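Presented below are the structures under discussion, each in the form of structure tokens.
Values in this text are rule-based calculations from the coordinates and carry no lab data. All values derive from a computational prediction rather than experimental measurement. Cβ atoms are built from the backbone, for glycine too; each structure is taken alone.
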Structure I
């Protein structure tokens, strides 16, 4: 297999792995060291934390929510649910088994997208967040039963 040496990097993972005294070569060229790498839209950092990935997922999902909010004049609950499931959730769920957030701050960042979405539904806007979640959850369950 041929490698593009210019695209190859070395990343030392973990806190105790201080491999900075070593130099790695490929085809006679020294490889660069990297702090983070983005492959297939998954950000891998040297400490293996997923904060950057959560921020990226949040940013993409937030842009899609903004697009929906600006574009849709008649905000019917069913239409908004369909748009949310098809345009927003894929950004938050892409390769989630690989980067599953485990810190509270990362989970809250992802949860904030759902919080914003539930406020977009006009008849739920004034309810507390947990009540809005219950209403959206029930309507999603009803929709699944209708499909079966």
Structure II
């Protein structure tokens, strides 16, 4: 069964979930895992694409947008729609809904920031996953 972890920004931690997503993608990539970042829309995908180029001066994360890069050669893909082939082992969900095809991934990561709407949607997804019997983890993160 898919492992699902919620990563919540600590109360005193500045930043937003796009920055948190960059950090989580970096961790997964360092573990040798392929990542798909599901965004709610194309503008968010493009913003995250730009942020991944600049969020750390001392590192580079090989990434690209679904449909604009070779999915076979790119370990971190970003987009509002999953690539046709189930290449990724990790899904980072930036959408407000429970993603489809949960069993397609070994792990789902849910980044949550201080935005009340993001927190409320996260609570609903948490309850949904729990009702399905998934093992859930919660981690408080400082950026």
Point to revise | For -15500 (helix-only ellipticity at 222 nm (-39500 (n - 2.57) for each DSSP H run of 4 or more, over all residues; to 500), calculated) the corresponding structure among I, II | key: I
Study note, to complete from the structure: Value 0.90, calculated as FRET efficiency 1/(1 + (r/R0)^6) of positions 67 and 115 (r between Cβ atoms, R0 = 25 Å, to 0.05) from one of I, II, is from structure I
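Any idea which of I, II comes out highest on Cα Rg over 2.2 N^0.38 Å? Could you put the intermediate results ahead of the total?
Working: I: 1.43; II: 0.97.
For this comparison of Cα Rg over 2.2 N^0.38 Å, the top structure is I.
Quick check: 18 is what I get for relative contact order in percent (Cα under 8 Å, 6 or more apart), calculated from one of I, II. Which structure matches? The partial results should precede the final answer.
Values: I: 18; II: 40.
Of the options listed, only I reproduces it.
Quick check on the output: 21.8 is mean count of other Cβ atoms within 10 Å over residues 107-114, derived from one of I, II. Which one produced it?
Details: I: 16.1; II: 21.8.
Computed on structure II.
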